[in-house]
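Following are the structures in question.
What follows draws every value from the coordinates through simple rules; no lab data is involved. Everything numeric in this text was worked out from a predicted model, so none of it was measured. Cβ atoms are built from the backbone, for glycine too; each structure is taken alone.
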Structure I
């Protein structure tokens, strides 16, 4: 079966032990890393992430947050996975602190594709066995392997 690039969840950046005592520090660190990799201004990304978070929490429950934005000047989709060294309050729907972040950044004109990717990430991050494995993975390579395997299984089941 042919799988288009649009269907794949390619993780562009993995931060396996992000030390951040608060959501602002987590988003600042991620924004700086994205800036270094894409050239998208860290300050702009950070501001948009925090503004969106103030309107609605990205914490979906079970210690997971899925912040997502469409950014007009971004050239291609960008997915970041961060495992926090210590859980942080995200004002999640279940009031549990977040230790796993899967961030989706898409080009501004990427409407339907952005929603499709977001849906796939959401399904992936609602798998309790995967979440347990992600929390115990040794390093970035282990996290990437787990996410790649789970993403392929999700595609095969679709």
Structure II
């Protein structure tokens, strides 16, 4: 057994369950139970324990944005006039559907966001008409992602 923190201990069976579900969250519990060598009820109990511990925070389907026409991924560093403008800026960023992630950062920027747009023209509109018009935003620095080369979760 390996202690993750004071409230959670996961063993080899838990790791096998997690790996199977991380690979495909739709894997039937009974299929996992057969591969691990325990009952379906045991899998359910372990999953409940892992959910209650906060290690598993849910499951979701992953949408392929390219199928919907979203092909331009960008990261935008946002400079704020004052750090105290952060909460208001984040509230405004939450209203922009193209903003997928928002991080409070150290370094030059106050905020780093990940945005997804249909093309460069759409990106320019989002930057000029939505992000840069937010009260407290002094300027932005944009990096367009040419290709996502790694996409993974933490290893279990």
Item to check | Value 1.1, calculated as distance in nm of label points 7 Å out along Cα→Cβ at positions 34 and 114, assigned to which of I, II | outcome: I
Checklist entry - One of I, II was used to calculate distance in nm of label points 7 Å out along Cα→Cβ at positions 58 and 138, giving 2.9; which? => result I
Next on the checklist: Quick check on the output: 34, 20, 20 is Cα extents along the principal axes in Å, for residues 74-129 alone, derived from one of I, II. Which one produced it?
Outcome noted: I
Checklist entry - Can you tell which of I, II yields -9000 when helix-only ellipticity at 222 nm (-39500 (n - 2.57) for each DSSP H run of 4 or more, over all residues; to 500) is derived from it? => result II
Item to check | Which of I, II yields 26 [relative contact order in percent (Cα under 8 Å, 6 or more apart), calculated] | outcome: I
Checklist entry - Here P(r) over Cα pairs in 5 Å bins from 0, in percent has been calculated and equals 1, 7, 14, 15, 11, 10, 11, 11, 9, 6, 3, 0, so which of I, II was it run on? => result II
Checklist outcome for this item: Re distance in nm of label points 7 Å out along Cα→Cβ at positions 42 and 98: value 5.2 computed from one entry in I, II; matching entry is structure II
